[in-house]
1. Please state which of the structures P, Q yields 16.8 when mean count of other Cβ atoms within 10 Å over residues 126-133 is computed from it.
2. Computing distance in nm of label points 7 Å out along Cα→Cβ at positions 310 and 334 gives 3.8 for which of P, Q?
3. As an exercise: mean count of other Cβ atoms within 10 Å over residues 182-189, calculated from one structure in P, Q, equals 10.6. Which structure is it?
4. Comparing structures P, Q by distance in nm of label points 7 Å out along Cα→Cβ at positions 174 and 326, which one has the largest value?
5. Consider the structures P, Q: one of them gives 4.5 for distance in nm of label points 7 Å out along Cα→Cβ at positions 198 and 358 as calculated from the coordinates. Say which.
6. Looking just at Cα Rg over 2.2 N^0.38 Å, which of the labels P, Q belongs to the structure with the highest value?
7. Of structures P, Q, which gives 3.7 when distance in nm of label points 7 Å out along Cα→Cβ at positions 166 and 246 is computed from the coordinates?
8. Where does the value -5500 come from, among P, Q, when helix-only ellipticity at 222 nm (-39500 (n - 2.57) for each DSSP H run of 4 or more, over all residues; to 500) is the thing being computed?
Structure P
Amino acid sequence: MVKKSNLLLCFFCCLLLFLSAELALRTYYTLTLKENFFSTPENQLDKLRTKKILPFRIFGTNHYDDAPFPTVIKDRYHRSFLYNKPTNTFRIVCLGGSTTENKNNYEQSSIHYPLILEHLLQAKYPNKNIEVINAGFAAYSSAHLLTLLAFDVVYWQADMAIISENINDLTTAYWPNYRTDYSNKYGSKFYAAPDYQELFSPLNVLFQYSRFYWFLKKRLPLSMPEKLSIASSSQTYSEAPLAIGQRTFTNNLQTLVHISQDAGIKVLFASQPISSQEDRFYVAQNAKPYHDTILYPPYPMFLKHHEFYNHILEQVAAKNKTYYLDQALLFSNHENYFADVVHYTDEGVHALANNYANYIIASKIIE
């Protein structure tokens, strides 16, 4: 009887502590973030119920509202642009992955490079309406950009597309069982449709409206992460990236050019800057949920592979006589521009936008 009463006492004490923590956390969020006290924005099940899978791209931004026919285009951060481009407007669409998206910079400082670029160009061309649409999204590769360009951007009456892509394509070759459609990477559980059985576990369902539960779940991993898998000198990684990967990346870029040119869209390719600091690479990649799934080359070799892919961008631009800006060169010796291996500090985002603006103005792209 004593044991039973002790168990009940322990249960009610734990319940009281949990409820106190829940109340404290909700009060904190209400006072500091001005959120609704009764909301649970962290609820992964609610997000899943309302989440739409985008045809072909699977994940990313839905650039339209729910009207029968789109009347506006929404960028990554829901800025609205008229679907039918207004007269006297020069419209630029920025395509890329997380280095175009600039999510951390937006969340912390409400900036992203397309927004800054728009302000810079508008100041230079006051008699013209300048629009710069951020269509970047984390993890997007050139394959995603092809789909987005072919099924969306060509109908947006864009005058120019800025395309910067590298690391998301490059790392595809490090995943097992390489496929030219990148399904070896993007068909994995980390990118494909969600695992409903795992997400709708008994605990998730029971505590789905508890902010404290999701707070703990995010910060207390159930298992220790494994170390990043780096190839040793005895494992095969040559100075050049995987040949079929190079060919795939080249073909995707060529197709991006052909689709753009057929739609009358000017193309500006840009190389992707990367930090030379090896520790940033290990920290960034160790944070990925799939870091133990793939085998990376040693960082000096990784840098060479990354440079190789930037060179492919330059070669495709030269072959097709499109515009090319070497952002990687302009970022060299500026480690203060990097927040991690390829993402930028706010200073880096401003530098990126300024480099684009200076190039566009000097090249007289906007008439």
Structure Q
Amino acid sequence: MYKTFQIKESLPISFQNEVEEYLTPEVVTIKLPPNHESLTKNNIVYKDTILFLSNYNYYSPISGKIIVNNSHELQISNDFMENYYQPQNSSRQKKYSIEEIRELLIKYGFSNFQILDQLNRKKIIINGINCRPYQINQQKYLLNYSTQILETCDILYESLNPQQLIFALSSKNTSIIELYNNNIGNYPYIEYRYFNDEYPLCYPEIIASKLTISPEEILYLTIEDVIEMYQIIKRKRPLSEKYITIASPEIDKSFVLNVKIGTSLKDIIVKYQLPTTNMLYLENNILNNDVINPQEYIIDHTTQAIYILKENIEKPGRCIGCGKCNEVCPFDINPLDKAELVNCRRCGLCRYFCPQRLDLGRSKDNA
């Protein structure tokens, strides 16, 4: 059984209820992977133009004009018209073959392409548990997109014919539980399971273990996966915008932001007057201490959260050999053994529990 922990949220961070929107950046930037095939024929692009091929098709999130196109990035100036190459066509079709689902996900650039070979698995787990500290974008998706999420569950159940469709939710979020229970009669096949907000329940093998299911049996989906599937399967459109959390004790109210993929973080900083002096900007998991350069960072499909913390001028202490990092690792890895770090899953618990606050885990200097 994997170890899980309740993370105490001790920072003075509070969130506003409303989701902010920043869907009109002047420029979007697309970082190009090393091995990609450019498909842009001219400088004018529509919102659903395929820009390049890599592991999946990558579409333009806006319409406008290409102003930079080099080996490592592509920039598009927004014409603010949201012009589509093809008219929107929402589908009423409810049942597809597995191959049809796979083809649609490939065609419209489904970002979690690793699951494309798992669509025939007999148990689906949709993870709606909010387990990362100070991160509430998933919660906002659950509240604001319940109809779309449940419609996608219907399509997946009818099309993939699983033995089980399990929907994991946080036991403490009563408003979300009530919202989904009110629809339980329309979706009787959904098995709701409720968990404490323990970390790291957001890892597939850990939530599967809690459900006593083998990870090899499951198709594991996040709420973001489900939202993107709805956009692709139901609307026949690639994902062009997403919810991210902006959290900091240095601003009056932290918030969830609906933002265009490809928006630069520096533009968000200017628009929302976020602090930068003597601040550290971190991405996605506050436990990992993954520092980013706010002047260069671009919002992409992988962005979940941006954290803004005061720069800590205190240097970490020396390792005292207490063994706490090894004790708490859910994956039984010794973070002090560089040979074992190839299997590190980057959960950040070793660093969180370290009394000396050492930067432990994969891709960190343990000396």
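1. This value belongs to structure P.
2. Label of the originating structure: Q.
3. Value 10.6 for mean count of other Cβ atoms within 10 Å over residues 182-189 corresponds to Q out of P, Q.
4. Q
5. Source structure: P.
6. With respect to Cα Rg over 2.2 N^0.38 Å, the highest-scoring structure among P, Q is P.
7. Going label by label, the one that fits is Q.
8. Answer for the origin of the read-out: Q.
Quick note: the coordinates plus some simple rules give every number you see, no bench work behind them. In this text, all values refer to a predicted model and were calculated from it rather than measured experimentally. Cβ atoms are built from the backbone, for glycine too; each structure is taken alone.
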